[in-house]
Structure P
Amino acid sequence: MSNDCCAADPGLLSYEQALERLLDAAPVVAGVETVDLRHALGRVLAEPLASPLDVPAWDYSAMDGYVLRAADAASAGTELPVSQRIPAGKAPGPLAPGSAARIFTGAPIPEGGDTVVIQEVCEAREGSVLVGPAAEPGANIRRRGEDIRRGSEVLAAGVRLQPQHLGLAASVGVAGLAVRRRLKVAVLASGDELVMPGDPLRPGAIYNSNLFTASGLLQALGCEVIERGIVADTPQATREAIAAAADEADLVLASGGVSVGEEDHIKPAVEALGRLDIWRLAIRPGKPLAFGWVDGKPFIGTPGNPVSLFVTFVLFARPFILRCMGVAEPLPRVLRATAAFDWPKPDKRREFHRARLESAADGSPEVHVHESRSSGVLSSVAWANGLVVLAEQQVVRRGDAVDFLPFSELVG
């Protein structure tokens, strides 16, 4: 996409430039621990997992029916004595020559058996079975190692473990996995106007929604959250709070105070304590985004407006944190859908607007946008199920194809 918006102000970084800098700078957290599968959900695998066994570990029946030698039932209508019954979980004996064995789905194939005839085409008789069609060698048998071969890699390092990964590890007999240590993130909010929920709302104050939005986003990522509370709008209080947070966490995340007003102290505080690498971005919402280092620890400062905090977190802080956690592929997938709106007055910056992906009358996906462009309307984020990506100076007409980032890719 075009970066023409940056030409008007060389101090603004494009979305791609900022994201590249953040991911390149992300330090992978040190420390590996082995956890039980029951506690591994959402953790990041530190080492590749190789299977210690074949899956399945033996040939087994894919159907309920009768196992036999195909040569013994080469003609239709063959009757064979039933020599044994093999339920799942039972180790069978060798198949007696010239006989069949009753077998059930998942049960091991006995030595000597080479085909399973499904029960629907057989007629059970007293002590024998009438096999309808001629038997086909190898039919209805799942072979040893058909799913996983012993020694093969089943999970790669850097995968963020989901339920299916835990099931796969269990299927090869692994009870615990080596995962990265949880990332410790200290969260603080800047602003004398902030009041904690439950306290009286004095004139001119607002409730501190940012703490709960940021903490919730971090918890959904599996981070260990350290809440540092509200920081007074003074240079000294800001410096002290950031320094203390960096002392006990792997990452410091602050909201508010990153603009250029007289009461915005984050930027000078970070510069006094370390250095600032990123400050302003060519996006809307979220133009002011601070990234730097304090005492060797990364620092991210988001805008104080609640929508801007949410958007900058999911676009930048989330992939940075995932990379710090050791995730190999931290970027979200982008969907293509049809615009159910007109966007006649685009911004010179790239816009990530709150939107809903819904089904059109014909079942195709279409995107609807929230009516407000204000970065203070947090209810619009609760209404949305994703962000529509509107390129710099892009005019959109109803029916145009647009990029959509679902919250399922951005949250958790």
Structure Q
Amino acid sequence: MTSALPPRAPVLQALIDICGPDFARHAGADDVIAGRLASFVVAPATTESLAAVVRLAQERGLALIPRGAGTKIDWGKPPSGVDLLLDTARMAGVWAHRPGGNTAEVGAGTPVRAIQAAFALRGQRLAVDPRSPGATVGGMLAVNEAGPLRHRFGTPADQVAAVTFVDPEGVHAESDGEHGRPGIGDITGVIVSARVRLTPLPAARRWVRAAVSTPLRVPAVVGEALAGAADPSAIEVDLPTPQTARNSEQPPGTLAILVEGDPEDVATRADGLARAIGEGAAVSEIAPPWWGRYPFGPQDVALRVSTAVDDLPAVVYALSDAAGQPVPVRGSASDGDVHAVLSGSLDPDRVGEILESLRHVLLARGGQAAIIAAPPEIAEHVEMADRRELF
């Protein structure tokens, strides 16, 4: 709670007046953001009530933070204050689904998995697959969180025709990047809903898995995937912890390529790609268990690293050298946009040193690195990515 926060009872009563007695409360033990306990939690159900909550927060000097599933709420720079958590769970649903027009309106609080299940019943999908399993539409769009399908379809923002939101002054607005309106990346308020573009649901999917004994093998396999007729929808790499010496025997990593389309065509393309890759390649109807998932947990330090795929091996080795131990890496192999994991038990100064060393290596290669998530005791003392720079 900020020092200027009004007495708790009047604030809570005002929130109850807006959203009802069952949807405004004092914060509990689970309402912690980056180690900070919130003061109040409120769950509006309409755009009007959401706008009223935002205006109340603005008028009374409350630090307001929207929360969907909370999968990424601790990421990025820790907030300066957490007075009011705005839960978007009631701002959920699929409206105005027009299968013939390939569009739909979806509420910000709707889990991405739920809308995909609804669209699949009509043979469609939203071409997104955020790596956070429980991500909501609003949470995904707030940081433009992409997954493996970004290779073919671009980011979630690319699948959105327009977003409705409430700005920091409590005014209802719409963003589409046209007609003088701000784009999704310019939104500073709370997302209410999104009008999304849909694509046909592929009839078949195959994953071509290729063992990569060292990071040096990754660019060659990516080249095979892009050079032929496979036309992949995604290309992902998982490099587990190698041995301590670069030239020693290493447990193989895996590079997986997703091929989608009509069953017969998919089988032909996948089999052809496996043959082109050669030894260590196989075709499966099931995704690898690590597919579309982050390699880190809440107690780890998570780095986002972006570099050209040809430079990815050098970056992986440099990161391990800087850390003084092997570092697991996972993510998009085609564009070198990956996540790496450092131990959350490291001293904050040591984390900063590793990041600085890695950035020196990336500087000559036009790459970037940032810390996107860390335990509170580390996040408070290192340079964290701004939430708008997470993806």
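Of the structures P, Q, report the one carrying the highest value of mean count of other Cβ atoms within 10 Å over residues 68-75. Going through P, Q one by one, mean count of other Cβ atoms within 10 Å over residues 68-75 peaks for structure Q. Kindly point out which one of P, Q the value 22.5 was derived from, the read-out being mean count of other Cβ atoms within 10 Å over residues 124-131. Of the structures listed, the value fits Q.
Hey, Kirkwood radius over Cα pairs in Å, for residues 36-227 alone derived from one of P, Q reads 21.3; which structure? This figure was derived from P. Of structures P, Q, the largest value of distance in nm of label points 7 Å out along Cα→Cβ at positions 44 and 324 belongs to Q. 39, 28, 16 is what came out when semi-axes √(5λ) of the Cα gyration tensor in Å was calculated for one structure; which of P, Q is it? The read-out was computed on structure Q. Can you spot which of P, Q the value -8000 was calculated from, given it is helix-only ellipticity at 222 nm (-39500 (n - 2.57) for each DSSP H run of 4 or more, over all residues; to 500)? Matching structure: Q.
Each value in this text was obtained by applying a stated rule to the coordinates, not by laboratory testing. Being a predicted model, the structure only gives us computed values, none of them experimental. Cβ atoms are built from the backbone, for glycine too; each structure is taken alone.
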